[in-house]
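The structures come next, written out as structure tokens.
Bear in mind these aren't lab numbers, they're just calculated from the coordinates by the rules spelled out. Remember, predicted model here, so these are calculated numbers, not experimental data. Cβ atoms are built from the backbone, for glycine too; each structure is taken alone.
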Structure P
Amino acid sequence: MFPSLLITSREALEAAMVVGIVLTFLAKTDQTFFKKYVWSGIGIGILAAALLALILELFFSGFEGPAEMLFEGILMFVTAGFISWMIMWVHRQKDVAKRIKERVAEHASKGYGLGIFILVATSVFREGTEVVLYLKASAVVGQSGQLVGAFLGIAVAVLIGYALFRFALKADLSVVFNVTSIFLIMFAAGLVAHGVHEFQELGALPIFAFDPVFNISHILDHHSTVGSFLRTLFGYTSTPTLLELLSYASFVAGILWLKRITDSILLNPAR
């Protein structure tokens, strides 16, 4: 449940912040007429994410055996890629509140309510897509209590978002996003390793004679309660193969390298 709560609260908070910035700006500039476009955008964004969840559920329910393993492996890679892209996208954002206000002001000055609607709908759908992919991927791994965690995560995000804008709290949310990004990187790395495992079982990737590299099931089996929790959150396995270890380490190293490059660009922009 905790992994679902973590990622859902983070993504819902990102969406809540965008919505909160838009609504606050409209209220302060006495342009409440455009609020209906904001609420419509929220509704459509949520419906689109729910439709994606339904499509995924129907799509995967029709596979068995090798086909199921193939598409589970693909899902792992796609979800890991999408989460990585979102981590880097958030990491690159500077003065995001200012840019959102500028876009809303431009749309409002032209009476272009559709622009505000699209801004909100795409923001909500983007975060919803990440949550949907995560929940599906974690279901494949074997996590339980997802819906409870997801609903609690949404509730936490809504409460934090409301407090931030209702009471003008000056919280440093960058700390929250940095900490959760670490968890997301580890989770995405676990998905990559799990995807490699699925393709190894299919025979598409080799299993070496010395695999697994080690076996610590007698210490912490990944089928145990604690092991299952760590498997869902970090991709833990008590019997990793060489390719699983290499893919996990390479993914984490690659993301950290990209973050370092991004930091360098942001600190030293081209003039």
Structure Q
Amino acid sequence: MRILVGTLFSGEYEYEECREAIKQQTYHDYDHLLIENLPELEAHNKLYQTFIEKRDHYELLIKVDADTVLISDQLFGKIVEKFRNEPTLEILNIGVQDFFTDEMIAAGIQVYRNTVRWDFNKDTLFPDIPIMEKDSYQYDKTDLAPAAIHCKNPSMEQSFHYGVHRGLKSIQKKYSTTHWAMLQKVWENFLRTDDKRIGLAVLGAELVYAGKFHREDQNYTNPKMDIVLKKYLSMNSREITREIQKLRFLHWGWLPGNWRRSMIRYLRGRLGGLWDR
């Protein structure tokens, strides 16, 4: 099976290590497509459109984002073996170990057979999700997982971006519950570790809930995130904790978790025009 490997880069610190881990794969029948410094939706559409246009040349697409470092040099070979043995399998998502939650997460290594299609006319925060049947999809969290380390060594800017991005996803009409729960785990991990980068991720999400960020602000090509972040870079972890607590108190943080999520989804997501269209 010939593979197209796709990597999207927007300033992630792990980029070189990500590329090196791909080069070390023992399965060599692949081409590596690098897409750099494009807005998220545009970058994803370029990757998937390229794969569809060249479906006669490639049987599989493996998406390895620039913040993701593969653990095993045999991963590609094992993926090919799995798709050969399971002809009805079209989409495989392999769990990765995540820095921000300190857990394995499902937002991992995505693999697509060349029969998969995407809706390129949709304005979405979930461009990885194709048109699919449930029977054609698998989430692997025991066999090949964890396949990689996600955000192995993130920068301050990268961490803040992660939080804003997850915050926007957690108030969507669909798929919000998973991302809301994930951000709660990020908050708990920050309290355990006192790592400023993890705190900035939580802060980014809280600023979404406070109405400070919108869909177009999440891209690295938009300078707004860097401008807002400057205010917080000089703060230590304790000061960031106080900022988070203040934002939570002012924006329904005194409600039970699910009630708060419902309130923010309705006000910031639906009424604020931030839902997928």
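Just a few scattered comments:
- For distance in nm of label points 7 Å out along Cα→Cβ at positions 83 and 251 computed as 0.7, the structure of P, Q it came from: P
- When FRET efficiency 1/(1 + (r/R0)^6) of positions 131 and 243 (r between Cβ atoms, R0 = 25 Å, to 0.05) is computed for each of P, Q, the one that comes out at 0.05 is Q.
- Source structure (of P, Q) for helix-only ellipticity at 222 nm (-39500 (n - 2.57) for each DSSP H run of 4 or more, over all residues; to 500), computed value -12500: Q
- Among P, Q, structure where distance in nm of label points 7 Å out along Cα→Cβ at positions 163 and 187 as derived comes to 2.1: P
- Structure (P, Q) behind the derived value 18 of relative contact order in percent (Cα under 8 Å, 6 or more apart): Q
- For FRET efficiency 1/(1 + (r/R0)^6) of positions 99 and 203 (r between Cβ atoms, R0 = 35 Å, to 0.05) computed as 0.10, the structure of P, Q it came from: P
- Here distance in nm of label points 7 Å out along Cα→Cβ at positions 179 and 211 was derived from just one of the structures P, Q, and that gives 3.7; the source is P.
- Structure responsible for 54, 34, 34, with Cα extents along the principal axes in Å calculated and labels P, Q on offer: Q
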